Structure I
């Protein structure tokens, strides 16, 4: 990312760029910044955009051979082509002699670094990975957005906000805009504001369901399940996410009992540090053996659905009833 920032600042660009990774918000932002820096905003003649299946090797090369129209550059943007996951030898060869007037920008979700095309981009241009951002980076970014709007928030409420939105920067940006509108005329954003306007992500609802199960609040767990079904969330995905949460609780519990600190646990488990505290709280509801047993029952439930012994919706419901055990 720093190299792209510097290229834009110096007006010195590579011939080909590959933007890849799971953080779509940043990929989109950097793609847009590159395009704006390379050609005039109203120059539609010299910008070609290929989407997914339309982006064949022949189509890209043919367009690349078209001279720019009364401009120094032609820019081609190709998004989610799949070319970086299969053989694309013709395009890889083309990059070795790419015309001076052409800049190619690829934006991909998934790539294979062993492929010739990836290696060619790395040799003749620039590759930039955009992974899911860490908690510290997200907090700094959110604080920057708050400062721009002359807003403030406490750290606990910031963590609460991120636990609700998840780590996707596009979603965080949308939820921030809702908060800014809701708190118009006020400079403090409080937890009550977050609860009032922010949408809980599926993973957040799943964790609430796990929390209800740990508290033996069967009614709450089933209500949350119905909420997810009403949002058209597939029961098998809910089953998978529930199993994943219990796996994380078990993993965090084991790491904590092994003497690891919160930061080390977060890094090993692949979760934000503030989430570790939540998992540790849930871990107090169970012995390690109980968690292992619960995880095994989720595996059995998945097998029962796949073999036709249970339908998927009932399988999840039975898991929630079995492990919540009635309200305390």
Structure II
């Protein structure tokens, strides 16, 4: 969505969750004690980049280790790292460990069509408390448990942030307060969207903002997180953690090809049902339209349709 919004004359600020716990971000966090995850910041920067394909490829390049026969892999070196994450870490070091200045430098290198800010400058972890009384901590562990466990799973009862009182980034709060439109989503409910709202300063800023608050609902349910959720269930969860209602919700009613539905069904995922009557009791403005890409190998939003649904009277 960011890569498409940059085509229009919007003043964009992407507020990025800081609870990533896997991949290159995890490696850097393990090596540098106070390091916060950089992967989601990098992806948002690349999405907003205007400075040509080469810079985008540089920031997205990942070093892959080619093991020789009989070789024993070790955890050292740059294997598995994203070059963009290493560049961001280098810029952070150059700026005396100031992440915000590092992001500004990266925005200059990439000539981004907007700003990218972390939701918090503190290192945080998300924990999911399950209905069976157990707890899972870590974004990666929550995100992949459905993939690792194809059978029935205890549903998520609640999500919390550790530390609980992490402070919101001042620049993120200011951007929210000055916004005309605040877009929540699309993205995984429990691992991409709610971690932002768990930062109390951020949720408060969204509640108090005069901006229109729009939620772009997921296309598919996700095993281990949103099994059997209808659109109203997604909205209810957003409202619970936001502490207020959104003004508008966008829900897809476009068809999916049978082979794609079969592929997702094998992962125990299904299209999110647009239950209009329940949604009408939750949100004053409901948009149910064909929002998904056609003839695609994955269930994804069509960015052009999504932007048109978000801003129907702006440019179209």
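No lab work stands behind these numbers, since they all come straight from the coordinates. Everything quoted here is computed from the prediction, not taken from an experiment. Cβ atoms are built from the backbone, for glycine too; each structure is taken alone.
Observations on the model:
- Answer label among I, II for the case where helix-only ellipticity at 222 nm (-39500 (n - 2.57) for each DSSP H run of 4 or more, over all residues; to 500), calculated from the coordinates, equals -18500: I
- Per mean projected area of the Cα convex hull in nm², the highest-valued of structures I, II: I
- Winner on mean count of other Cβ atoms within 10 Å over residues 101-108 once structures I, II are ranked, highest first: I
- Given 3.1 for distance in nm of label points 7 Å out along Cα→Cβ at positions 93 and 109, calculated: source structure among I, II: I
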